[in-house]
Structure I
Amino acid sequence: MRIVRHHEFGAPSVLQLEEADIPVPGPGQVLIRAEAVGVNFAECQRRQGIPVGGPATLPGSPGGDVAGVVERLGEGVDQVKVGDRVVTGVAADGYAEYVVTQADWLFTVPEGIDPGQATSLPIPGQTAYHVIVTAAKLQPGETVLITAAAGGIGHLLVQMAKALGAGQIIAAARGAEKLSFAASLGADVTVDYGEDGWDEKVRAATDGRGVDVALETVGGDILTKSVNLTAPFGRTVVYGAAGGELPAIDVADIFDNRIVMGFSMWGVMSAKPDAMAAGARELLDMVSSGTVRPVVHAELPLKDAAAAHELMESRSQLGRVVLVP
């Protein structure tokens, strides 16, 4: 089978297509024939040697969200059968024609969802759900600020905030096209954080009060300003740093009863397995009902994995970037 690996850290060009044996599922595992693989920004960072969301090791073989068909069952697997359409997140060896994973980690793909859209369910979908529900505990009527609102996770957060009854959804992104995209998904206010004074526009949109919840994944100055934009008893949930910088938070900035929380999807998986199961059910209901619709920006062949990473790093995508084996 074909698989994408890299033997050094560096630019997207280090990603190489190689031949490998089809893996064999062990006890509790399944073999999936991949139809689509979702590309996550954390893999771009690990390709550069940055250990974000998991270790950066060599040789590297990016993980991702894999949608496909069950080809073979390992011993003791009875949750699914051969031929089922499923999707799962894998930590490594994800850019491949065949993937082995634990049967317990599978989602059944809802009817009417194509493989590319389905890749939004495991890591992006679960991350979005737990950021806004488990961590931020968004309540109906509250105002929420979502940064990187047009990205693979952000565009799901905008739709989830609307479904959860947010009183005002403020989407922050860079560029008119992304802002228009976020508005089409339900954002009430859009601001370009590439422009000076964007934070004052957010404050003005809330009549000077600030937001109840800020969901932040850019880092740097965007994070600092997001914290300062939260109202008393507001919550900032930090679930990434796509800009590569996590600044220190000045304690003086949160003394007026603001909460800043760092979020890890892997932490939820290990510490709150019941929450994972509940989140999966809620997420599938949202997608099956059409309340949340994953958007695929581009589908590229597996051999163009480097181009997929270049697209992610250009910050130009609206929704999901997908590889097709």
Structure II
Amino acid sequence: MTARAGTSHPEASHPEQWVLGLDGGGSKTALAYVSGAGEVVGPFYAPGINPFDRPDWEAIMRAFLSAWPAPGPLVHASLGLPGYGESPAFSARQAGVCADLLGTCPHSVMNDVAAAFVGAFAGGPGALLLAGTGSMVWADDGARQIRTGGWGEGFGDEGSAYWIGRRALGLASQSLDGRHPDADFAQALLTPVLDGPPTQPDLLMWYHGQAHVRSAVAMLARSVDHLAEDGQPTACTILLEASKLLAQHVSAARQQLGTPDLPWSYAGSVLGSRTVLGALTTLLGQPQSPALPPLGGALFHAASRAGFTTDTDWQARVRAPLLSTSTPQPLLQEQA
């Protein structure tokens, strides 16, 4: 599955051909197209498509791909899907939907963390720590591939955005009724969310009124990070706890592979936190900056399969628009 870095086919440039990359997640899905000349169209966004907690994942995926057809001849598609390879029944259905949507176009279906790994290391060895809505490590030392974590919120997803949000809600509820010594934490975290001073009824109504509770709770991780940046003590404690749990994912993967110095890199919203990334650097050593974001991993994989040049110049051209801060609104909105 792994596409190796620097794949180049100078005898056959493909400026008019296109490939598709899709990065599915628990809270957000992204897709983009890239041409043989390195032109990027997208990214476009939709809600998450995790089949384990999204009964409507197939409808979202069908509508999403139908809304953004390829800008030219499509020669390969690589789709990183949440949960793929973790349940035979779900994986078969995911593969079937991809085949139905893409028809005769050659395509590859893989776990979303596997696609993110390809992006981070551009096909080389390493351990990729992905912490978005969930958390997992995908590691490859060139001989073996393993994963640690990724069990879902019912078992763990330790250190993930959902874990951070859930931990914050728990401590905020304790703050509200006097069981936690930081009486200011609930006010700091929940007043912006509830548009006013938090009360138990308001918090319960907010929680049970969410269209997708897991995504809403995961979004609280951003608020926790902002509070930690301002020095809020409980927020800082939560992020340091999350960092220690995430570091265990990488350490376990290194130990299983017998490569204690295996490079590590990162992806996902939680690793956008300076507090978390700094703590992980202390615990694990300096990370390798990801060559491409997760969506770029899917595009790199598809471009390699199509015979496009995927050298460092190509990576730079693709990376810039994928990291643009001008993110459009999701195509499909959550339904309450």
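Computing helix-only ellipticity at 222 nm (-39500 (n - 2.57) for each DSSP H run of 4 or more, over all residues; to 500) gives -7000 for which of I, II?
Numbers: I: -7000; II: -14000.
Only structure I yields this read-out.
Have a look at I, II and say which one yields 11, 38, 31, 14, 6, 1 for P(r) over Cα pairs in 10 Å bins from 0, in percent, for residues 139-282 alone, as calculated. So the calculation was done on II.
When distance in nm of label points 7 Å out along Cα→Cβ at positions 35 and 59 is calculated for each of structures I, II, structure II comes out greatest.
Given that Cα extents along the principal axes in Å, for residues 19-194 alone, derived from a single structure, equals 50, 35, 27, which label among I, II identifies that structure? Numbers along the way, then the final one.
Working: I: 50, 35, 27; II: 62, 40, 35.
Attributed to the structure labelled I.
So mean count of other Cβ atoms within 10 Å over residues 107-114, computed for just one structure, reads 24.0; which one of I, II is that? Of the options listed, only II reproduces it.
Can you say which of I, II returns 18 when relative contact order in percent (Cα under 8 Å, 6 or more apart) is computed?
Values: I: 18; II: 26.
The value was obtained from structure I.
Coordinate-derived values only; no laboratory data. From a predicted model like this one, the values you see are computed outputs, not experimental measurements. Cβ atoms are built from the backbone, for glycine too; each structure is taken alone.
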